[in-house]
Structure P
Amino acid sequence: MFHYTVTTNESIEDAIQTLEEELKKEAFGILWQFNIKDTLENKGFDFDTSYQVLEVCNPKEAKDILEQDLLAGYFLPCKIVVYEIDNKTLIGLPRPSKLISMVENDVLATQAKEIEEKLIACLDKSIR
């Protein structure tokens with residue numbers, strides 16, 4: 001699968017707060033938070049699903065990856081989505097190992113897998 005997704009009973013806001021705490025433990029920070037529902041509604045489009053996109057980054061990892069191949073920057077920062085379906089909050093991400101495979105670099109593939117494992121652990125620890 002190209003993604004990893006978990007489900008929690010927390011609200012979107014609480015899920016993001018819990019996730020942010022777990023990300024910090026792995027030296028990741030949220031650089032940007034994009035509320036798709038609000039943005040679309042502000043542009044005059046109805047969108048019924050609460051949907052947040054978080055861009056997260058571990059600066060050391062990003063630097064190491066970019067120093068090896070600038071094309072890898074097309075996948076940075078990492079994205080995590082938080083959205084609601086049927087009164088459940090889902091938290092998911094595209095797997096960095098799947099994205100980086102397009103660059104065809106074995107060293108980067110190893111690094112992406114390590115980053116993926118850290119991010120998945122953060123998602124797993126954030127569900128309550």
Structure Q
Amino acid sequence: MDKIYTEKAPAAVGPYSQAVVINGMVYTSGQIALDPATGELVGETIEEQTEQVMKNLMAILEAAGTKPENVVKTLCFLTDINDFAAFNEVYAKYFTEKPARSCVGIQALPKGAICEVEVIAAI
């Protein structure tokens with residue numbers, strides 16, 4: 001099992017890796033809208049935060065040697081399920097191949113984030 005790290009995505013805020021690769025698959029940790037350079041939360045709207053989340057995920061996928069077209073599953077968390085449509089507008093720009101997905105409403109996320117996304121992708 002290989003651990004993935006890139007400076008183009010935020011460092012982990014706990015005892016975990018940005019992603020791991022095993023048997024030709026990459027499993028990312030959930031990404032929130034943190035600026036990789038500062039570690040601070042970016043944006044206040046669902047669109048702004050989702051954009052940063054996607055940039056973070058794309059950097060991790062690249063570091064793992066894969067791309068968004070190879071994503072087979074995503075798991076999305078929203079603190080306000082009423083943001084579902086606006087979240088989808090940004091999400092759809094990055095995942096044009098329409099991987100399998102779960103999207104759930106939850107009470108809270110770390111650092112006051114309003115969305116988090118993790119992915120599973122083939123390499």
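Assorted remarks:
- Label whose coordinates, when helix-only ellipticity at 222 nm (-39500 (n - 2.57) for each DSSP H run of 4 or more, over all residues; to 500) is calculated, return -7500 (choices P, Q): Q
- Read-out distance in nm of label points 7 Å out along Cα→Cβ at positions 4 and 92, computed value 2.5, structure in P, Q: Q
- Of the structures P, Q, the one that 18.2 was derived from, the read-out being mean count of other Cβ atoms within 10 Å over residues 12-19: P
- Among candidates P, Q, the computation of mean count of other Cβ atoms within 10 Å over residues 28-35 that gave 14.9 used structure P.
- Entry that produces 32 once relative contact order in percent (Cα under 8 Å, 6 or more apart) is calculated, selected from P, Q: Q
- Comparison of P, Q - label where percent of Cα pairs over 23 Å apart is highest: P
- Across the set P, Q, mean count of other Cβ atoms within 10 Å over residues 52-59 reaches its highest value in structure Q.
Values in this text are rule-based calculations from the coordinates and carry no lab data. Quick caveat: nothing in here was measured; it's all calculated off a predicted structure. Cβ atoms are built from the backbone, for glycine too; each structure is taken alone.
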